[in-house]
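Peer 1: Scrolling down, you'll hit the structures one after another.
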Structure I
């Protein structure tokens, strides 16, 4: 299946209207923090966060006074970002939806279909986003899907908000977000897994913990930049550093013998299946 995607350039920055956040956890903080770094005033944000600990962190880090429950102040927000746990989305929508009926809604909650969100909120103006954790340092990769009622201007508003977290990519079919989830949403865990393995191997070969960790992290970081900027595909880049009979060839041959690539692709397919299951599980109600 071919999936049409559109990668987005950085947008010209214009003043943002008030933005509401339902949930003030890590992903909300990544978006808020990125926007504040771009000189967006704290007064732009209305945050609803039931956890007292999370509200205290928002006050300490950003000077934001979050509210325990949704209320009238949400009504001033043109965009509402839903950054809640999937299993609590329906309940949160019931509590907050009445205060934001005219807003555009952006969900960063994994596994909740836009059809369910539209039904719970009583509006078709819904965008789904699948970010990943590097958004916390402004280096994220986010897949986006908009329901047909979302206008081009509203898409641009979403881009203007989320570009603070990293790169953005629109998909034409909502089903493609399951693939986005499997590849990039869960992807940081795959990278951490390999960094962990490389670090352990380095220690077993005589390096210190710090040395092995620095080598592994630095290699992933530099290689990712090289792959991003290169015009050749990864296979060609790999072949350039794999001299026949050399050390890299020995490593790649060992991985091929163990079918590491096939097993890794199978793992991503498992994540893809689970993404579909979560949509069925949490999208009810």
Structure II
């Protein structure tokens, strides 16, 4: 996830160029990312065992491991993890597991297939023209692809997330007016399921859903925001102004603490 975009095509469409740039910006401060980003609920790993066949001793390929937020718990449950991660700083932090530093799009698949392919909070950053087809080539027949998105949804300190939009509209010109976190009930994973189904390489996708509320003090919440690609991509003056505005709102309006609700929705698709 480095900020190196030299491999980007000159004729890339603007949305492709932005996806590549934002998807690689996390590597700028891997230690902050590892410290500030939340982990996943323990039940998630039970679901991966049940639905993806990631049982003890199985060979798992993780796509985009980052600093190992999902990798280390999986490895601790007896899975043999080999991860591929584009960011050199990220892989250095994730040194506790076997990591190949490479782009998934250009990385040559090994001859021996894996029992499962797992991608946590990363799959949407991979080139849509490549990700599903290549992910289908990695697991053995009867293996599975498990994609784990994590989304900020309505809940927690709801009034704060209404008021904080004023900060974004002032300091981030790309922030849509009146933006609000979506309701968890309105998120169904259908876009991912349709993409997987169009490939013709997988059976029906099975979903699980978890909601978790995490409470942050002001400094911890600002650290979390500094790991988000859209915030990191802002010009320094705008980013500093945005952070000061948010800090003032948390300290002055929320008593120094804010609760954010996440929806974690693992989607597991068996390979035909």
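Peer 1: Just checking, which of I, II has the largest value of relative contact order in percent (Cα under 8 Å, 6 or more apart)? Numbers along the way, then the final one.
Peer 2: On the way: I: 17; II: 21.
Going through I, II one by one, relative contact order in percent (Cα under 8 Å, 6 or more apart) is largest in II.
Peer 1: On distance in nm of label points 7 Å out along Cα→Cβ at positions 31 and 239, which of the structures labelled I, II is highest? If you can, show how the numbers build up before the last one.
Peer 2: On the way: I: 4.3; II: 1.7.
Largest one: structure I.
Peer 1: I have -15000 for helix-only ellipticity at 222 nm (-39500 (n - 2.57) for each DSSP H run of 4 or more, over all residues; to 500), calculated from one of the structures I, II. Which structure is it? Kindly include the intermediate steps, with their values, before the conclusion.
Peer 2: Details: I: -15000; II: -10000.
It must be structure I, since only it matches.
Peer 1: Okay, next question. Quick check: 130 is what I get for volume of the Cα convex hull per residue in Å³, calculated from one of I, II. Which structure matches?
Peer 2: Working: I: 156; II: 130.
This figure was derived from II.
Peer 1: Taking distance in nm of label points 7 Å out along Cα→Cβ at positions 63 and 79 as the quantity of interest, name the structure among I, II where it is greatest. All intermediate terms of the calculation are to be shown ahead of the outcome.
Peer 2: Numbers: I: 2.2; II: 1.4.
Result for distance in nm of label points 7 Å out along Cα→Cβ at positions 63 and 79 over I, II: largest is I.
Readers should treat all values here as calculations from the given coordinates under stated rules, not as data from a laboratory. Note that the coordinates shown come from a computational prediction; the quantities given were computed from them, not determined experimentally. Cβ atoms are built from the backbone, for glycine too; each structure is taken alone.
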